[in-house]
Structure 1
Amino acid sequence: MEKRKLLGMTLPELRIAAAEAGLPAFAAKQIMQWLYSKHVRNIDEMTNLSLKGRAALAERYTIGCQPPCDVQQSSDGTAKYLFPTDSGETVESVFIPDGDRATLCVSSQAGCRMGCRFCMTGRQRFGGNLTATDILNQVYSVPGSERLTNIVFMGQGEPMDNLDAVLRATELLTVPDGWAWSPKRITVSTVGMKKGVERFLQESDCHLAISLHNPFPEERQQMMPAEKAYSIRDLLALLGKQDWSHQRRLSFEYIVFGGLNDTERHARELVRLLSPMECRVNLIRFHQIPDTPYQGASEERMIWLRDYLTRHGLTATIRASRGQDIFAACGLLHAATSPLPQGGMPLNTTNYT
């Protein structure tokens with residue numbers, strides 16, 4: 001009998017697991033605490049469960065956490081980890097320390113179906129959706145997880161294209177019996193799948209980031225083929241009806257390409273489209289990838305665009321690039337969507353069951 005994984009289960013599901021192991025109903029909350037508060041690596045560590053109950057639980061279930069199988073370390077302190085998934089694919093996550101803050105950029109899919117022409121992930125074969133277990137394992141098993149202050153769903157994949165798993169993961173990260181994080185510590189990005197965004201706004205309080213990159217639909221479609229199916233104008237009409245003045249933050253990601261989307265014409269249109277909303281614009285340096293016609297804007301142009309937007313009432317910042325030397329910066333994630341290569345070994349397999 002194949003064992004099921006506890007990581008990713010909600011409290012009602014853990015009640016069923018406890019009952020199957022002959023444990024009392026209250027044991028479900030104990031198991032949940034061991035998982036999401038204490039991050040145990042095997043069922044034997046759940047010491048407030050009876051020996052008999054632990055043995056019965058271990059016959060049917062495993063924790064489900066898997067350590068990273070590779071790591072690359074940047075000169076700026078950023079670390080990129082390669083994680084195995086239940087389907088045999090691999091995905092990359094990026095750990096970004098910054099003083100007393102540490103952010104983890106997690107993946108939601110192996111590859112991506114959106115096909116953005118400036119993104120390495122969009123060029124690799126789509127390997128399928130990650131399970132909630134796969135997503136949470138990146139948080140659970142990354143070295144230094146206890147230091148994390150923020151999580152961004154900006155790794156490989158389009159989160160709204162795998163929304164069931166993403167919502168389950170964010171629920172377990174934020175519910176009191178789970179990680180108990182504030183939703184303010186989590187940001188989910190999207191190219192703009194309107195139906196997914198509508199559902200996300202209804203079912204989650206986490207922050208939302210829109211990958212915009214060009215305010216003109218025709219030009220945006222040349223860079224982001226998903227614009228044809230998911231109109232940015234339709235999405236902005238939806239977002240304009242929301243109240244962004246309180247808990248949830250809305251941001252727009254804007255990779256700046258030299259001579260392509262950094263002109264005054266683009267800046268004026270950004271102001272026209274976005275100024276009615278309470279939002280921020282994150283300007284991102286383009287990180288060169290092979291066989292692309294795009295070039296990054298100069299630093300002077302980045303500063304000019306930031307200052308123009310700021311003068312015209314938008315909150316705009318230039319995002320610091322991290323991990324570029326290990327291909328961990330924005331748009332560079334590109335894990336092999338295939339089983340682990342021969343000789344690929346976890347960093348530390350001790351007590352992972």
Structure 2
Amino acid sequence: MTTAVHDVPGVPKKMRAAYIKQFGPPEEVVVGELAVPSPGPTDVLVAVEVVAANRVDTLVRSGRYPTRAPFPFVVGRDLVGTVAASGPGTPFYVGERVWANSLGHDGRQGSFSEYAVVPAERCYRLPAGVDPALCAAVAHPAATAYLAWFVHGGLQPGQCVYVGGGAGNVGSAAIAMARRSGARVVASARPAGHDSCREAGADVVLDYHDADLAGRLRAVAPEGFDLFWETSGNNDLNLAVSAVAPGGTVLLSAATEEWPLLPVREMYTRNINLCGFVMSRATATQLAAASRLINTMLAAGELNTPPSEVLPLEATAEAHARLEAEAVTGRLLLRP
């Protein structure tokens with residue numbers, strides 16, 4: 001039995017939301033009024049405080065990433081807010097601050113609205129004293145880093161890992177998580193991002209555009225990297241395969257080029273693994289495990305992100321257009 005929202009004190013019948021009626025360009029995003037959704041017995045209704053715009057949101061909106069999307073479809077993955085109502089089959093209570101990072105996919109409505117329904121298994125408590133905006137900013141990148149290292153990479157203490165694009169949103173979380181796990185971390189970034197890589201925990205930071213980056217990598221890791229992850233999507237697989245240790249793994253989570261060259265002979269003669277992954281395919285159990293580490297690191301002040309820009313909900317289409325044009329530094333947050 002669902003909870004009727006008009007029976008919940010303080011919860012209106014209507015809400016503002018950013019949604020689409022069909023797949024298409026950013027101009028398809030409408031900011032208007034929708035009915036407040038009703039949570040089921042294992043759902044939580046969250047009064048949304050802050051959301052984050054992700055590149056994957058634009059892929060879903062455009063239809064380039066096929067997924068079930070009941071129209072009108074609210075966009076967005078991440079949110080931080082307060083429990084307004086909860087089903088009897090959940091452990092959450094009205095008034096608790098919570099966060100989520102896997103809405104807007106596989107039939108689930110998104111987060112860019114004043115109220116959002118979150119399945120309890122995908123809802124996580126916000127640690128006391130943690131800035132909601134910081135949590136919203138790091139939730140998606142940090143979960144991606146967790147999946148890379150611990151679900152797909154099998155990271156172990158003492159291993160040597162490479163993080164390309166270390167000053168970016170995912171890169172900084174990847175550095176922090178790898179360092180916390182006891183790995184030796186070599187990162188690359190533009191010179192302007194070197195300090196942030198060191199602050200995140202990188203042992204060595206190299207110039208991303210060094211003409212002899214391959215030589216620098218051999219010098220700092222002569223036995224090769226156990227895990228090699230280019231977080232920016234600029235996948236130079238010749239560089240990756242030459243730098244990884246025999247039996248090591250190259251992780252792929254983004255791509256700026258559709259058909260990069262694959263050095264097959266080098267890969268199979270050195271037992272190199274190539275592992276692609278995407279957060280959208282992570283299970284609720286995997287994301288819940290990620291949330292526990294993320295919360296621990298947030299509470300300890302171990303997760304940070306490049307400066308965030310905060311926009312109103314009405315700027316959702318603008319945010320999507322800027323993400324697609326790669327005209328964003330740091331994180332774009334919006335407040336419904």
Structure 3
Amino acid sequence: MRACLDVLDAHGYDRVRPPLLEFERTLASRMPAGVATQRCFRFVDPVSLRTLALRSDITPQIGRIAATSMATAPRPLRLAYCGDTAVIKASQLDPARERLQLGGELIGADTVAAASEIVTTAIETCQAAGLSGISVDFTLPDLVDTLAAQDAALDAETVEAIRRELDTKDAGGLKAVGGADYLPLLYATGPFAEALDALRDFDKAGALASRIEGLAAIAGRIGDSARITLDPTERHGFEYQSWLGFTLYAEGVRGAVGRGGTYRIGGSDEAATGFTLYLDRLAEGAAEPDAARKVYLALGHDPAAAAKLRSEGARTIAQIGENEDPAALGCTHVLRGTETAPL
């Protein structure tokens with residue numbers, strides 16, 4: 001957590017700490033319809049008799065802060081956060097119902113430059129936490145809506161059916177619901193360069209031209225810092241993103257370590273781009289940090305020498321009783337005078 005927040009701070013993201021509990025109506029107003037009811041623990045406040053909700057996601061709270069107390073702050077606004085979240089029900093693949101969520105939000109900009117900053121900062125944050133073998137999988141959450149807007153013959157029911165069949169990657173089902181023209185999208189996936197070329201070949205009418213060029217520009221900013229793939233029809237976890245979504249993976253970690261993308265803040269409709277990492281999952285693949293020296297301070301030690309050791313990054317354990325065993329307490333060194341000696 002410290003390493004990740006240090007990266008965000010270095011890039012100008014100011015940390016905010018929203019409350020763990022909020023009035024349900026306030027929290028729900030910043031979330032898609034019904035999500036607060038489905039995901040948040042709720043109970044009645046015995047003082048106000050109003051319903052409180054335990055947050056399941058910190059991102060809507062960042063939107064509230066940006067739209068209220070920081071509404072007049074200069075844009076783009078860069079905010080970072082880290083805190084606990086809880087959900088009523090988790091999935092079988094990810095059964096944990098409590099998570100430590102960390103992220104950064106760039107508010108007030110919906111540009112390729114903003115998206116590039118968020119993606120590269122997310123990668124740098126993962127690297128600072130000790131992850132290796134990082135990969136980024138891009139998607140275009142509003143792909144079907146963008147394409148369907150160019151075809152007046154498609155009704156809303158057919159569009160929804162096409163979206164559903166693309167979600168399941170079902171070629172036969174896609175043909176059956178009248179989406180044969182969308183079949184090439186099932187194969188525009190995989191390593192970024194090849195998948196993007198396939199997407200360009202599919203987009204003869206140019207409906208996706210700005211998104212394709214935006215993806216190419218973001219990939220250029222990433223360079224060799226991460227492996228890049230593309231799955232333009234993937235929507236799982238991106239139901240509320242706008243033109244861009246991305247998932248982060250790393251060696252040694254089961255499933256995704258984080259997600260991000262562009263979206264509109266609920267209630268104010270202000271453009272924003274951000275990413276979220278779940279630190280308990282990220283820690284599965286993070287390299288163990290080098291252990292600091294742990295120095296035993298016997299009774300009567302030099303306080304100034306001990307303070308100097310701590311300023312240099314050592315940890316100290318001061319003796320407070322007789323018959324203590326420094327080695328059993330995990331100490332590696334002992335302070336003798338003004339110098340340390342190995343145990």
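Just so you know, all these numbers are worked out from the coordinates, no wet-lab data involved. Just so it is clear, the structure is predicted and the values come from calculations on it, not from any experiment. Cβ atoms are built from the backbone, for glycine too; each structure is taken alone.
Here distance in nm of label points 7 Å out along Cα→Cβ at positions 36 and 308 was derived from just one of the structures 1, 2, 3, and that gives 4.6; the source is 1.
Given 23.0 as the derived value for Kirkwood radius over Cα pairs in Å, which of the supplied structures 1, 2, 3 does it correspond to? Here the read-out was taken from 3.
Taking mean count of other Cβ atoms within 10 Å over residues 156-163 as the criterion, which structure among 1, 2, 3 has the greatest value? Can you show the working numbers first?
Numbers: 1: 25.0; 2: 21.0; 3: 15.6.
If we compare mean count of other Cβ atoms within 10 Å over residues 156-163 over 1, 2, 3, the biggest value is for 1.
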